[in-house]
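What follows is a group of structures, each given as structure tokens.
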Structure 1
Amino acid sequence: MAAGKRVPFKNPVVNWIDERLPVFTMMQKEYGSFPTPKNFNYLWNFGAIASFMLVTMIATGVFLAMYYTPEKNHAFNSVERIMRDVNWGWLIRYIHMNGASMFFIAVYVHIFRGLYYGSYKKPRELLWMIGVVILLLMMATAFMGYVLPWGQMSFWGATVITNLFSAIPLVGDKIVTWLWGGFAVDNPTLNRFYALHYLLPFVIFGVVFLHIAALHVPGSNNPLGIDVKSSKDTVPFHPYYTAKDGFGLVVFLIFYTLIVFYAPNALGDPDNYIPANPMATPEHIVPEWYFLPFYAILRSFTIDIHIPFTSIVFISSKLGGVILMFGAVFLLFVLPWLDWSPVRSATFRPWFRRFFWVFLISCVTLGWVGSQKPEGVPVIIGQIATAFYFIFFLVILPLLPLFEKTLPLPKSIAEAVLKKSQGA
């Protein structure tokens with residue numbers, strides 16, 4: 001960076017460092033004076049909240065790793081020791097344990113906000129795809145972390161989920177053996193999951209950096225879904241949105257701390273306070289709540305598909321469920337090319353808005369179905385919700401632009417904000 005373009009800082013220490021390594025100039029450019037649409041609502045807070053939760057999870061995870069023992073005969077007891085004997089260990093563990101749920105809440109709100117306002121559309125396709133990669137890494141990290149306490153649900157959850165890969169033709173059994181590090185979920189499995197659970201958050205941190213860098217090239221989307229046309233449409237990120245993000249974070253932390261101090265086990269399973277026992281299968285094996293919609297999609301495929309006029313199974317119910325589960329995430333990855341409407345925001349797309357709310361209800365329904373036993377009415381409801389999930393992406397989004405009459409877009413963000421303030 002040329003010296004003539006750098007604005008000196010008043011603080012002499014900061015200025016001395018910045019002359020030699022212009023990190024503060026970069027931060028001022030990317031987070032201080034960075035032009036941001038002036039019509040953000042509070043749904044835009046959840047990106048910052050998710051970043052805060054990532055840092056919280058890494059910090060508490062490093063502390064817990066100092067006392068955890070990744071060995072099948074000591075893992076459960078080491079967690080209990082953290083809870084009972086380590087100073088403030090119970091608090092750090094509850095912050096970390098419930099932090100996973102809070103992290104997913106923030107990310108899911110962030111994703112649904114992006115869906116509603118069309119943040120996946122040109123020129124932000126790569127930004128959206130990087131976000132889906134972050135979601136996949138979070139899922140892998142959370143799954144491996146859930147195994148570490150080595151309780152009943154940890155052990156059997158690992159057994160059931162890793163066994164799904166055996167449905168993949170030709171290489172499935174080899175993948176499962178590689179994941180297990182042997183021929184059953186045992187000590188090598190625990191060691192592998194511990195190592196990966198420690199590593200992946202730092203990988204997520206790096207991908208989040210790419211996500212933010214990709215965001216700062218085209219700039220942020222906004223509730224109107226229209227492009228910034230002049231400096232009148234924007235305000236500096238600081239102090240306007242640092243203050244707004246700070247307020248949103250405080251409200252979020254109030255909810256978070258209420259869970260940590262008053263209901264720390266509300267989001268967990270009581271069976272995980274029983275040491276892992278390969279000889280005793282829990283009556284109902286369920287993953288953590290943030291996996292339940294995908295778990296319901298997995299279980300919704302209940303038939304074997306045969307080659308016509310033969311008894312040869314072409315796609316088993318197990319393989320079909322795995323294909324649907326991974327396909328549900330893959331659709332998010334290719335979403336920018338499924339919805340080709342030129343209008344981004346659902347505010348100006350009346351039919352898309354209606355279908356979006358039905359889609360959201362179907363996702364919540366899938367979460368409920370995933371928590372139920374795979375029998376009776378919940379299976380049927382799950383199949384209907386799964387069908388709508390795929391119809392939404394593969395049928396509704398591509399065909400909707402053909403007949404949807406969109407509302408007129410405002411000329412600029414500044415004009416819409418001014419009109420709204422005058423109306424108020």
Structure 2
Amino acid sequence: MKNQIKLAVAGAVFAAASSANAGIVIPAGDWTLDVNGNVNAFANFSQHDNEGTITGSLMDVYGTGDPSNTGSEGSTQGINTGLLPAWLGFTGTTRQNDVDVSFTISMQPNVSDNGATGDGGTPLFRQAFLTFGDKSWGTVKMGKDIGIFGKNAILSDMTLLGVGGGFRNSGAATTTGGIGSGYIYAAWKGQFAYTTPNMNGFQATVAMVNPNMIDRNSLNGSTKDQTSFGFEAEASYEWTGDIAGKAWVSTAQYNGVKDDQYTNNGDDFDVQMWDVGVNLNSGNLGLTAYYYDGDGGGNGVLGYYGADSTGKERDSQGGYLQATYVIPTGTKLGLAYGETSIDQTSVDRTAGTVLADKTSRWTLGAYHPLTKHLNLVAEYNDIEIDAHNSSIENDAQAISLGAILFF
């Protein structure tokens with residue numbers, strides 16, 4: 001059975017310059033086992049100018065120097081995986097009683113570690129789900145997998161084969177790509193999802209999801225309470241021809257998120273987000289356009305600085321434009337611009353909070369298929385963060401060189 005790398009890794013196939021990715025297929029009685037994944041590593045050479053702390057920017061955490069060290073300026077070097085972590089996945093498929101049944105379990109180990117002994121890295125475990133269904137009536141998924149809202153934004157991002165933002169996050173399992181500088185992270189969520197059959201190119205997914213919300217001002221926090229499951233949904237249409245492509249819309253709705261840090265004793269914090277995007281491909285040319293908007297979504301990770309100190313939701317929006325072209329050598333060249341912004345509330349303005357107004361990113365990349373499964377990658381990333389009502393501006397630039405191997 002020929003099989004492309006499964007969903008979380010399959011997004012990279014979009015940008016894998018002429019690579020044909022297939023897993024290692026093993027017949028096992030009634031089952032077929034597909035072992036698949038990737039290994040990638042990048043050397044990152046970066047410099048940064050950090051004029052001061054800017055609240056609510058993911059890149060101020062991962063991309064532009066030490067946010068606690070006002071006035072820092074300098075350069076760093078490090079070896080790390082890129083936006084797509086190293087991956088080892090196992091998928092089993094079978095058909096029983098006229099139903100297609102499958103399971104997927106995966107792990108994502110580090111390829112670098114900042115610990116003194118090099119043993120401090122903890123692998124991620126991003127997938128553990130089952131599916132059942134039939135092409136005549138659709139598919140049900142239960143378990144942990146990539147979220148629905150924002151999924152196509154990250155799977156269409158060319159930096160999925162490279163680094164993008166977060167290049168100073170050395171020793172971590174992943175960088176940030178365009179997360180926080182073009183789209184909100186789809187994240188990995190427990191979910192009960194239903195996907196319709198493919199109806200002449202049209203397909204839709206609806207999902208009840210675990211409320212993977214975070215404390216308003218902490219990337220490492222967790223929601224204290226949630227009155228209901230989250231809801232995410234997507235509709236897409238895909239077509240072929242001289243100009244082939246895919247268009248989609250999706251939404252995320254989380255109601256009744258409570259945060260004990262609010263000064264009004266934790267009033268409910270709601271998230272209502274939507275997005276729209278399109279991929280177009282004609283010959284060697286590829287174009288992507290994406291936009292998102294809504295309330296309470298914050299920046300980069302759903303809910304991160306999505307509300308002010310009283311629990312009032314902040315409006316946020318962003319998107320990116322991307323163009324790629326495959327030259328005669330087979331190398332895919334790409335240029336992308338992305339940005340995100342968070343609007344101030346009246347409480348922010350009164351308090352004088354130095355909030356991120358706009359985080360923007362330019363990426364120039366080259367992705368060369370040395371073999372069917374191995375791509376050499378070179379990227380240049382430039383990130384700039386501007387604050388509301390302030391002269392503070394933080395920026396960082398990086399050159400990243402490395403390779404990504406799929407199996």
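Descriptive notes on the structure:
- FRET efficiency 1/(1 + (r/R0)^6) of positions 134 and 318 (r between Cβ atoms, R0 = 41 Å, to 0.05) derived as 0.90 - corresponding label from 1, 2: 1
- With Rg/Rh (Cα atoms, Kirkwood Rh) derived as 0.96, matching label from 1, 2: 2
- Of the structures 1, 2, the one that 2.0 was derived from, the read-out being distance in nm of label points 7 Å out along Cα→Cβ at positions 270 and 342: 2
- Structures compared: 1, 2; top value of FRET efficiency 1/(1 + (r/R0)^6) of positions 86 and 126 (r between Cβ atoms, R0 = 30 Å, to 0.05), i.e. the largest, recorded for 2.
- Entry that produces -19500 once helix-only ellipticity at 222 nm (-39500 (n - 2.57) for each DSSP H run of 4 or more, over all residues; to 500) is calculated, selected from 1, 2: 1
- Ranking 1, 2 by distance in nm of label points 7 Å out along Cα→Cβ at positions 142 and 326, the structure that comes out highest: 2
- Between structures 1, 2, the greatest calculated value of mean count of other Cβ atoms within 10 Å over residues 198-205 is seen in 1.
- Which entry (1, 2) yields the derived value 17 for relative contact order in percent (Cα under 8 Å, 6 or more apart): 2
- For -0.82, -1.11, -1.18 (log10 I(q)/I(0) by the Debye sum over Cα atoms at q = 0.16, 0.20, 0.21 Å⁻¹, for residues 182-309 alone, calculated) the corresponding structure among 1, 2: 2
- Given 17.4 for mean count of other Cβ atoms within 10 Å over residues 38-45, calculated: source structure among 1, 2: 1
- Of the structures 1, 2, the one that 5.5 was derived from, the read-out being distance in nm of label points 7 Å out along Cα→Cβ at positions 62 and 350: 1
No value in this document is a laboratory result; all are computed from the given coordinates. Worth saying up front: this structure is predicted, and the values here are computed from it rather than measured. Cβ atoms are built from the backbone, for glycine too; each structure is taken alone.
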